[in-house]
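What follows is a set of structures for review.
Here, each number is a calculation from the coordinates, and none is a lab measurement. These figures come from a predicted structure and were not determined experimentally. Cβ atoms are built from the backbone, for glycine too; each structure is taken alone.
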Structure P
Amino acid sequence: MEPIISPWIIYVVDILDKLSIFARLMLLILTAAFIMVGMVYIEYDGDEDVRELLHKMKWAAIISVAVIVFIPDKETMLTMLAAQYITPDNLQAVQGNVVEFVRQIAEAVKL
């Protein structure tokens with residue numbers, strides 16, 4: 001019997017959640033480093049090497065923010081996945097037992 005939801009989808013959801021957590025941590029570290037490097041930049045009167053480092057840090061922060069914004073959290077991804085499988089045909093099949101049907105889908109996704 002083939003599973004309703006591919007295990008690969010659940011694996012990808014978990015990986016994306018970890019990527020989002022990593023991006024949040026990276027943004028926190030970059031913010032602290034940006035402040036420290038900015039102080040060095042001011043002290044050394046605009047050194048070109050420090051300026052280049054600040055530029056790279058700026059792009060790393062932009063990428064981190066993009067990952068945080070565009071990758072939803074794990075709960076949202078699982079809810080979207082469950083919503084994909086709740087169709088009018090499925091609702092008619094359960095004939096009013098919608099709550100039980102949704103619970104079963106949610107349990108299948110969380111495994």
Structure Q
Amino acid sequence: MWDWPIWGALILTFLAGVAALVLVAVRLRDAWRAFANVRRNIVNPLNEVAAKAETLAGRLEAAGDTVQLQESVRRLRVSLAKLDVLREALDEVQAAFDRVTAAVPRK
């Protein structure tokens with residue numbers, strides 16, 4: 001007599017679990033895509049900026065020998081060194097993340 005509420009509750013619980021798993025899968029896919037876009041949208045333009053700054057530093061050194069210019073070039077070189085360290089750290093994180101996600105199935 002009371003079998004139908006029990007079966008109804010079991011079916012409802014099963015459907016809720018399936019819906020939760022689908023939601024988790026969708027969120028994981030979105031997070032993966034966002035992480036992949038970081039490299040394309042942030043790291044690559046950073047590399048371009050660094051290359052342009054390096055070229056500019058070379059031009060500034062060749063432009064003249066004023067004290068203020070030399071100080072600016074020195075500060076630019078320090079900033080470029082810091083940028084290189086940060087880019088290397090980001091590459092290490094990317095490599096570690098790639099090793100972790102190597103087992104993720106792809107289409």
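Summary table below
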{"item": "With helix-only ellipticity at 222 nm (-39500 (n - 2.57) for each DSSP H run of 4 or more, over all residues; to 500) derived as -30500, matching label from P, Q", "result": "Q"}
{"item": "Among P, Q, which structure scores highest (criterion: distance in nm of label points 7 Å out along Cα→Cβ at positions 9 and 73)", "result": "Q"}
{"item": "Highest-scoring label, criterion being Cα Rg over 2.2 N^0.38 Å, among P, Q", "result": "Q"}
